[in-house]
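Undergrad: Listed next: structures, encoded as structure tokens.
Laboratory data are not the source of any read-out in this text; all were calculated from the coordinates shown. From a predicted model like this one, the values you see are computed outputs, not experimental measurements. Cβ atoms are built from the backbone, for glycine too; each structure is taken alone.
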Structure 1
Amino acid sequence: MYKLRTSLKALLILTGSLLSASSFAADGKLVVYTSQAPEIAQQTIDAFKAANPGIDVEWTRNGTTQLMNVLRTEMMSGQVKADVLLVADAINLGALKEQGKLMAYADAPLSNISASFYDKDKTWFGTKIIATVIGYNTKNAQPVDSWMALTDASNKGQVAVPSPLYSGAALYHLHTAINTPDIGWNFYQKLAANGVTPEGGNGPALKAVASGMAKYGVITDADIIRAKKQGSPIDLVYPKEGASFVTEPVAILAGAHNVPAAKAFVDFLLSEKGQQLVAEQGNRPIDKRVAAPEGFAPIDSIKLLTLDADKAVKEDKQVREKFTETFGG
């Protein structure tokens, strides 16, 4: 009996040790490349570290296109630093997937997320829903409900548009718009003829509209809602033709230096706690259990325009070239 008790005790100690080791398997250094705004990125990293105290996070922030350029340079030299990407859109990630540069994560926690918001091969996963809409200055502009209204002669030089050569959300909007019959290349050609010069990301476009330097802007809804809550004279309209949207997907790079920590990062972003953080940061969560912050229109009241991301990946080079030609770049 004594030997049995001793054996059971030893087994329990061993089992406890194994469980403990499993619980704290994710540790060491994790390198994250993100296009999130600096303050949002800091909040995300801080919350993740609080949930995973054994992981030391090093993060770099820039526009999605700039991050992709850095990453491609690193890949060419064979010295990729990042383990995880958290960027605006799935087009850039789709290109990396096509090149075999992303790691599939078959066991990612997806039970509360629609299959339309992550890659069918589970190489990238949306973390929120960010729609691109019409922003307008409430002091010097009237709300309009159509993208084409922005091309009216009365708005010459008065529309702030982020550049798809810099912003992932703007790139996704470009691909979506040109494949939507009621918008198309016609929208961008008329903007160009009307003295509009796309540049930078959503931040500068938001500031231009909020300051009154521009009457209208092609801006993400979350940015406008946050600015409005902070007292900026800005509001938004979801256009009747529909709104494009990005999901700010997260992906683990093939050859990641710390796979357990990278998986823990994905797990956190897709967890209910991570999705609650998304709402606290003023964004629309992708998890159906977590409510959107005040100010967001109900998701079923918005016409969201879908995009064939695989098609966009194949056509991206030609689309970028035509965009540059359209605006005289």
Structure 2
Amino acid sequence: MITLLPLAMLALSLASSAHGQAGSAIYTTDTTPELTVVTDSPNLVATRGGNLTLPCRLQRSTFFHFGNAGMRVKWTKYNADFTQETDVFVSMGFHKKAYGNFEDRAYLREADDNDATLIITNVGLDDYGKYKCEVSDGMEDNVEEVTVELQDKGVVFPYSPRLGRYNLNFHNAEKACMDQDAVVASFEQLYDAWQDGLDWCNAGWLNDGSVQYPITKPREPCGGAASAGLRNYGKRDKYAHYFDVFCFAGSLRGRFYWLVQPDKLTFAEAVQACQDDGAEIAKVGHMYAAWKLQGYDRCDAGWLADGSVRYPISNPRSNCSPTEAAVRMVGFPDKKQKLYGVYCHKA
């Protein structure tokens, strides 16, 4: 059964999902006079490919000694529904270690004895989310922590493969987004997109395993005409159930462009044409990022890497997208047709 989240419940859901996040400029945990941990930036925005600073500082009494052999700083990252944590970086005395895909990219700044700030280089889409800085002096009753959330300026877009709607289980959905230079969107990202006007009547996976879709123009075929909101199917079996997916593409790395060609191209010719220009055929995520974040506008239908044909319109006009700014999709035509141009992406 489909349920509708009213606006008040949506706000409550967002507040719940951000449990532990600071509500003011400085967030502190102050359960002990000997040690507290603070951050002056509980919410951060970063650009893909750049460096990231996750601030965390110790505040200690005069009789608390940093040289304590049991002193430990541990950074972890929460999963999509905040039920599990993944180790990012641990520092204890001379022992310092980064984990997983943070190896060779994460380290403590250590500007002074009270600085537990984490630096992450070459930020990627998988790095976005909520992090926890935990500091312990080796005693079980003296552990302090603070959370920092990293967000990205990006765009949410619905995606279904060549086979048509409702053909992706959760794991296929993850791969589909990754293939388009994107990741499966979070509830917060879909909520923000809905507030920004996203209206889509097909249900899609989110990264917490739930299936939802955003409606800004209520109507009977899309969960009823009562009110706008996110229609929610709840958590679904990640292997057995099939839906579309909502992907999140972050800030564009490189240049997205229309490749001027004297003739129309087949799909194979389009791929080769971009390669001949020192680029690759663009992905769906590239087009959405260029359209939403850079205002890219062109009324020419072109091949993309998944075999679809689309074009981005930022300035609505007759014969292109007369009523709204949008990425328009022609479909998945026969790849041997010589009816379209191509969009390329150069890193």
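Undergrad: Ranked on relative contact order in percent (Cα under 8 Å, 6 or more apart), which label among 1, 2 comes first with the largest value?
TA: Sorting by relative contact order in percent (Cα under 8 Å, 6 or more apart) in descending order puts 1 first.
Undergrad: Could you figure out which one of 1, 2 the value -13000 for helix-only ellipticity at 222 nm (-39500 (n - 2.57) for each DSSP H run of 4 or more, over all residues; to 500) was computed from?
TA: Values: 1: -13000; 2: -4500.
Structure of origin is 1.
Undergrad: Here mean count of other Cβ atoms within 10 Å over residues 120-127 has been calculated and equals 20.2, so which of 1, 2 was it run on?
TA: Details: 1: 20.2; 2: 16.8.
It must be structure 1, since only it matches.
Undergrad: Given a computed value of 159 for volume of the Cα convex hull per residue in Å³, which structure among 1, 2 does it belong to?
TA: Numbers: 1: 145; 2: 159.
Derived from 2, not from the others.
Undergrad: Another question, then. Assuming 12, 32, 28, 22, 7, 0 is P(r) over Cα pairs in 10 Å bins from 0, in percent, for residues 184-303 alone as calculated from a single structure, say which of 1, 2 it is.
TA: Considering all the candidates, the number was obtained from 2.
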